[in-house]
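There are structures below to look over.
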Structure I
Amino acid sequence: MALRGVNIALRILQTIFAVIIMALIGNMINEAYNESSSTVNYVLFVPAFTLLTMFYLLTATINDSFIVHPAVMFLVDLLNLIFVFCGAVALPSKLRVHDCSNEEYTSTNTITRDGSDLEQRCREAQASTAFLWFLWAAFLASTIISGLAMRGSMVDMRGPRPGRRGHPSMSQV
């Protein structure tokens, strides 16, 4: 029961982080002159996918009757974990964290160069990177909890294992 409260708190935290990331990246895309880079577009996909899956994950966490199968929750958590990790690695690898007030850097960087306020775009990308890692940590914790819940519910479904016979106890003799 204690894990249920932790899991609900994690789901709410994940939703908040996803909204913040979506706002930051959405603002970067909105202020772009031409088209934004594919990395920025992917990073916008990450919170969109997270928020879409939160409809299921949050309701299934609150009410057990919405759980189709514990493996589904685990797989959705795992997908989110992988997508967020890819975004959290891709954005800083293209951003190549430097000084955001350095105009020579921001005007040539593929992430920051397409906007009117280059320093603001750089800072938004850096903040998005930080929140992506926070979101990844939250999904890591909820994936572990989902995995433990799946493992606990699968124990009864396995049945007897071949090669292991139960010996009668003293009360059965």
Structure II
Amino acid sequence: MTHLLENETPFVFSKDCIDAFETLKKKLTEASILVVPDWNLPFEHMCDASDFAIGAVLGQWVSSQQKKKFFKDVKHYFWDDPYLFKICDDQVIRRCVRGQEVADILTACHNGPSEGHHGANLAAKKVFDSVFYWPTIYRDAHDLVTRCNACQRQGKISQRDEMP
């Protein structure tokens, strides 16, 4: 799209321009660090340039209370490209996952050959034992068990149901 900035260039919005625009729109709206701005606070535009690239950020200042909360939460995480890790309360370092990887890991821990459909809590424990982490492990495990046909047919089995 930058070739349209040249002198005496006719404006033809071609397929390449549409693709570039869609890519730009996707990058700007799907970033994991994108947050909704507070329209009551002023915006700050910060720019940087070098011999071959330019960059800009539109940001807002955060209060000292928000900053303290952010740094308190962030100290439990570290980044080792391309993965994000969390240091959990039990001092085990777990890899943070999201998206389709969450469903695949949970399904493998619940439906695997030695897993046996033991319910939501045990499925979540097996995910933790596999050193993975995401904030909604228990909710996702519960949803998986409620959708699992074998678990619903089996019902709730306790130790009293075992043979003597």
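The numbers here are math on the coordinates, done by the rules we state, and not lab data. This is a predicted model, so every value here is computed, not measured. Cβ atoms are built from the backbone, for glycine too; each structure is taken alone.
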Inset, instruction - Compare distance in nm of label points 7 Å out along Cα→Cβ at positions 5 and 109 across structures I, II and report the one with the greatest value. - result: II
Inset, instruction - Compute FRET efficiency 1/(1 + (r/R0)^6) of positions 45 and 125 (r between Cβ atoms, R0 = 30 Å, to 0.05) for each of I, II and report the one that scores greatest. - result: I
Legend entry - Label whose coordinates, when Rg and Dmax of the Cα atoms in Å is calculated, return 22.1, 86 (choices I, II): I
Legend entry - Among I, II, structure where mean count of other Cβ atoms within 10 Å over residues 77-84 as derived comes to 20.2: I
Inset, instruction - Could you tell me which structure in I, II was used to calculate distance in nm of label points 7 Å out along Cα→Cβ at positions 53 and 117 as 5.2? - result: II
Legend entry - Origin of the derived value -12000 (helix-only ellipticity at 222 nm (-39500 (n - 2.57) for each DSSP H run of 4 or more, over all residues; to 500); candidates I, II): II
Inset, instruction - Give the label, chosen from I, II, of the structure having the highest value of relative contact order in percent (Cα under 8 Å, 6 or more apart). - result: I
